[in-house]
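Structures are listed in the sections that come next.
Please treat every number below as a calculation from the coordinates, not as lab data. Quick caveat, the model's predicted, so the values are computed rather than measured.
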Structure 1
Amino acid sequence: MKKLNLILIFTILLIISLTLSSAQVKGPEIRFATSWPFPFHGNAFGPGAIGGAWWFAYEPFSYYIPATGEYIPRLATSWKVEGNKLIVNLRKTKWSDGTPFTAKDIECNVAFLHAMWEWPYEIAEVEVRSENTVALVLSSTHPFLIHSLLTDGAISTLAPSHVYGKFLAEAKEVASLGRRIWQLGVEGKKVPEDLKKDYEKKASSFRAKINEFSPIKERGRMPVVGTYEPVRVTQTEMVLEKNKNHWTASKNRISRVVFRRWSSNEFVWASLVAGEIDAAHPSIPKDVVDQFNLLNPNLKLKAVSDLSEFALVFNFEKPLFKDLNLRKAIAYALNRAKVRDIAAWQAKDVSDYSHGVLKSMEKTWLSTDLLKTLTNYTYNPAKAESILKEAGYTKGSDGLWRTPDGKVVAFAVSVYGPHSDWVLAAREITEQLKNFGFKVELKIIPEGMRDTIMRGGDYETAVEFGTAWWGYPHPATGYTRLYQGEVVDFTRFPAKSNFKTPWGNLSPYELTEKLQEVTSKPAEAKDYVAKLAYITNEYLPMISFLEKVLPIFYLDGKRVVGWPNPEDPRWSLAPGGIERLYVLLLSNGELRPKL
């Protein structure tokens, strides 16, 4: 009842506070909730990028529907692989300011990706073959890379040449130096110190300059090739207007997208109930969901796997967590089923293993025989105590565990404050580990500081997304995240080191590279997945505690109608970028104003 009363209070306040702004809006609109940087700069490379406007403003070459394996062309009309080249035929379209979109925009964009993000260096060169045809010359054409290039929204439209072109020569110079260093690393060669210094100096100067650049300040707008352009941004509201030059503009019946700031899940609950937003995917306690139909009968719910797990991750730069015995003890000491029940009751239980394969996909990729060889970490505090004692840990009269050198096992569990489901999980994890005998505190990461704190290593343990198969539902996606992507950037896990396995000493980084090359060959892929699952489960770069289910709440019939039926496979596009689903439905004209 307390949660229900809170929603009612939030709803009343929300209706009062938004009545004036809502009354001033003209034309068909749809409303969502998200976050964004403020002051808004309109620069994908600047602090906070452009927040939740990303998929509305930028276009990938295509969308991929996980439920069917279908590619839906977006900025590209067609594509093919010839030798070491991905040849893409582009749509004849324009940026929102009327400037023609051409292959030169792709050339400019890739140079900026290399210079700013050191990615994707697998693109060795961009050949502009005609105004609407581009060839990406690649160092590899394995399916995982091709899929990523076709579906990643960053590849094509972040840096329009008519906006960023004045920086292009400098971007290409930095990109060339960075790729030379990367290529030497791939070849196992030593990078000359003078090359390193030259790159670091020029890259640092260039990035500082681009991070400060604001298209909004310079041009008074942020030209986009996507469906909607941000036109008004305050601390509490972001308004996007339809790009009249978009190739689907004649079908698109909604002229405006309005975002409310996602300040908390509670605010979003109230906004849904009040009818102030049309769709959102907050984690909501079961007792609150049970009341939604009473509070607003027009609210519908579609739940899909988010293709991701929540996990407790470790900072491997902290000496305490380099001890595998301690990590295994923590795995046994955690009642992960209880954490799941408290944090996300609708999520899938993963309280036995932590192997990096989604529980919903476990039977597809891991054999029963393999699972029998893996350590099962089902809640067992006695086993946790035994592991610690055998490793030389002791428990004092104060009930606290001490390391073999006599120091109290003390650490913090950090968690991003705006994600209330993460906070619930972190609180429960903290209490369980305190009860077990560790000195543990909860540390809240303020809004907007998650990336800075996690990438800066200013944490000890943290609740985070672990494995995730967003975009391409394949183990290669998850292991790339764990051993080559965001998770390893956060944890500094020694992914390039060799680990003892039944198959010999193996590197998870190298195994991931090989897995990426055979994603279209299930038998070969399963072999690499088995080895990666073994390493992940036995050496615990993270401890998974639930597979997230994405609860999509949508309001049918207040401002818009035309939501797909619950069995429509396009719902599976939502994980990893739910805005893509909204964009697809809007640009097809399916989501339309209520008459």
Structure 2
Amino acid sequence: MIIATAGHVDHGKTTLLEALTGVNADRLPEEKQRGMSIDLGYAYWPQPDGRVIGFIDVPGHEKFLGNMLAGVGGIDHALLVVACDDGVMAQTREHLAILQLTGQPALTVALTKADRVDEARVQVLREEVQRTVREMGWPEAALFVTAATRHEGIDALRDHLSQLAERAHSQQHRFRLAIDRAFTVKGAGLVVTGTALSGEVKVGDSLWLTGADTPMRVRGLHAQNQPARTAIAGQRIALNISGEAQKSDIRRGDWLLAQRPGEPMTRIVVQLHSLAPLSQWQPVHVHHAASHTTGRVSLLENDLAELVLDTPLWLADNDRLVLRDISARATLAGARAVLLAPPRRGKRQPVFLDWLARLAGCAADDAQALALHLERGAVHLPTFGWMRQLTEDGLQTLLQQPGRLRAGDYLLSDEVAARWQEKLLATLARYHEQHDDQPGPGRERLRRMALPAEEESLVLALLERMRQQGVIESRQGWLHLPGHEPGFSAAQQALWQQVEARLADDPWWVRDLARETGQEEQAMRQLMRLAARQGYVTAIVKDRYYRQQRILDFANLIRELDDEGGSATSAADFRDRLGVGRKLAIQILEYFDRIGFTRRRGNEHLLRDSALFLPRD
């Protein structure tokens, strides 16, 4: 468990922490010289049951509030320190506001330096502090009166803190660590520290460092200042890592992640919790975990806004941010990430704003978030998994719900699939009206005509489902509505009967058929193309046709050669088995290469694993 101290400068946070744990959290020489914390200090308090409670001593001076903001991410509890001789100060309220804006962890209050005032002052301050924390959202905060130099009230406070329950942390989310320190240890190498926001890490794991091209291996770890094999979210962790990255490559605010990071975000939609009015396009400082940048706020509707960041940040859904004014003197608002990489246009449309409001309302409910994203169209599962920081098991659990269409890395709801299906059927019906002499378009052509901007694999999967359900039919690869029967005109039908009588097992050139029947070559070419669309013949090269059954015979021959263990067909093998010339054998095999039934390797033609779309006899 992690407890963060908070409070005004010189109110005795570090002294109180030393009385509780025996550790002085001021680790920097300049902190000891100046008598105040300017960076994050850490103290650990082992418990009899084996647990270790960790304390983060965050700075109280206004100048060092940025470091304080880096320390409050991922904590379980907060300890507010108020000196009896000063009372509630500006920084006291600002620290409470920051805690409120970063998840509002449970709160305990310690009144310090009680030995410097009388009992009446203590009672007045007790009421003032209780009223303040109650107004800011902690109606049940426990309060203890202490004097650390005399050890008064320390035992009662220790008993209370040791009995605090840890927050539950989801096992469905990936490991994320916001790095706040990096250093080298002689004999061990590179060490980074931070507080884990989610997930679990073990010795031997591979983690991705943002900005690096290769993963880093976890050689060893400490959790809550103790050697360990495993660490989980909510713990203070030190990781000894090895890889190509060096200490000079790591900056405060970088991340160690269980999965390779995508692109950092420059624009996000957030839900605001404002402490002061914000104006349109107001410049602000933005704090996220151990990172800090600047940006601008574009107000949308109610408590929704878009943040445009000057420096990209690695963000995930529901991440907490704190906004301060551009002079860094006042905390303006807290923000929770609702939508990463929002569309550039249409954000103020009522339908989209309603959808954003519902998305903001689902917060940590991953299943509901997935359902809402599916309302708008296809969902790319790796992207969604990154946004929600889901483990593979966590993502697969969400995919168990029926009524969805999946193709590869994409998912589609049945509601959106029904809208797509209507477009496909309408497009196919229109095609039949305009080309009543043709059997229909192929799958790819129908996709490009009806749904050109949608994910190809999903559209093709939907077409296959429609075919299996009998909504559409397929004839020799051409798609058509049930009952559609393309045909020749009366004149073409008479000519086709003459041609069909001449077709046997040999290929025919268009010019030869035209001469045999006494027709114009162009008219014969048009007739053969129409016959091919209806599945009667196939052109192995331009203007040279086989009847369709012979093509199926050739396909079965290639399968037989493959079954016999040859694994490949050559022009010579094919020529000998068919008793045809080498040139014709090459034309037939190159036709099968073009349609994807085989693939060429040198002088050989190999049957593809996916070559089952040509039916067997």
Structure 3
Amino acid sequence: MKVVNLTQGTPAWHAHRAAHFNASDAPAMMGCSSYTSRSELIKRLSTGIEPEVDAATQRRFDQGHQFEELARPLAEKIVGEELAPLVGTNGKNSASFDGLTLMGETAWEHKSLNERLRNAMTPSATGTDLPLEYQVQMEHQAMVAETVERTLFLASKWVLDQSTGEWICEEQRSCWYTPNPELRAKIVAGWAQLEQEVTAYQPEAEAAKPAPEAKLRDALPALRLDAKGEITTSNLDEFKAGALTRINSINTVLETDQQFAEADDDAKWLRDVAEAMKQAGKRVRANMQSVDEALTVLEQLDEIATSKAIALEKRVKSEKDARKQSLVLQAQQDLDSHTAALNQRLGTNWLPRLAGGFAEVIKGLKSLDSMRDRVAVALTNAKVDANALADQLDANRKHLVQDSGDWITLFPDFGTVGAKASEDFRALAALRIGQHQAAEAKKLEAQRERIRAEEQAKAQADVAEERKRIQEQSLSAQADIGQAVQAGTLAAPVADDLAHLAASNAAEAVAGIDAKQVISAVQARAASRVDDGRRITLGQIKALIAPLTIDSAGMAQLGFPHVAAEKASKLYRACDLPAIRDAMVKHLAALSFELPVAV
């Protein structure tokens, strides 16, 4: 915050206020001021024309400043520190402080005590019990002085002691207000919205107006119609002509609050004219037997005035209803557009269509200006709520992107659960991720167990096959020795020694095959071949086997087709590298190197 040294009421002071968003204007901006409407604030900020302050209002202002100075010692006693009045700015925001402590941790706001504050400021009251306009002003002040941790709100009533000429505090009430982040967000958004409306403001063109005419009820002459057997005195023709002229001149174009108000008055007057015609007819009938002409005129005027009144009343009602519907629909469309923009920022339609409740906020209001103010404030608040929801969804979405991966697939209901508070959502995310990882670990372990079982069975079969082969070789050797003995090419003692040696070697070879070790080795290889998700490119495989080389077709021929592709690169399972190596070795070992016969 920067402190501004300006004297209130000077041109520099007014220039400063015109260039900033002021705390004293914040309640009007939020549509909760007891003194100024939102539309009046927009007009003032757009035109720069300040309302003139009359003598009575100026006296009230001066007295307010006087009571503020009288109450300062009371406030300092409660706070326990000195309170200095000052004006500060923070960016585009400005605020006048009745008092601020040296370190800026405590602020003071003073108001004259009235019945409204008296009802709100009970002994147990806090700042949230105060009328909203005061909360908004103090929250704006805390936006300017960001060091403020609390504000003392003091309301006092002073009376003048006629004997001593001194002012005496007759009553005082106080409570503490602490900054409210939710209200602050609404104030920030409210000023942004108001700034747009100020920029777009167009003063209504003042149409040339004819000289004021007296109201119909004042312009028509009093009807004289006396009769006794016959009409003796009458200005009925003159009255009829004047009445029809005035009735036909009634304005039925309703656009402004003034026109609506005049239409209401005109309709009431027309009703009065109709009733007057009825009463005049009754008087004539009471005095005369044959008054067809007079009664016809009276009944005609009665009918014309009544039908005109009904039509005008219907027009007033239908136009007001149309204006209400237009205000509500435009506000809802604006909110829908804002929601669509937020969904575009999020990248998906997580935000549902939000209902602004605009029809409810204007219920019972008569003035179009007051309706516009209420709808504008409701729209601003709805946008703030939508922004907060979008920010919460965005923060929770980012939390799902972790070192272990992006876990959004575990949240098909993210549009609903993503709106939870950060702490609650993180707990839910930890639960789902943990359950998923446990399930994946269980699945991976089952896969490893299956591979171990398959490799173990294969190893056992290989051991049995090897033992069978050795035994068959031993029997074959013994058979060859026997044939040699029979053929007389091998002496019996030597044959016995050779047969014994062959049998011993076979036994030793078979015994040397440790099935457990073979199975363990096979299981270790099998465990290393469990797919853990890692991938290796064909280029990396070529680098490993250099200076040899191979292409994707060759890899497929060896029994290892690529499992994925990333642009032009073929990807293979990293866990298959040992098997790929063994396949290559086996292929090389099986090659025949017999050279063709030279010609």
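Assign the value 21.3, calculated as mean projected area of the Cα convex hull in nm², for residues 307-562 alone, to the correct structure from 1, 2, 3.
Answer for the origin of the read-out: 2.
Have a look at 1, 2, 3 and say which one yields 39 for percent of Cα pairs over 48 Å apart, as calculated.
It traces back to 2.
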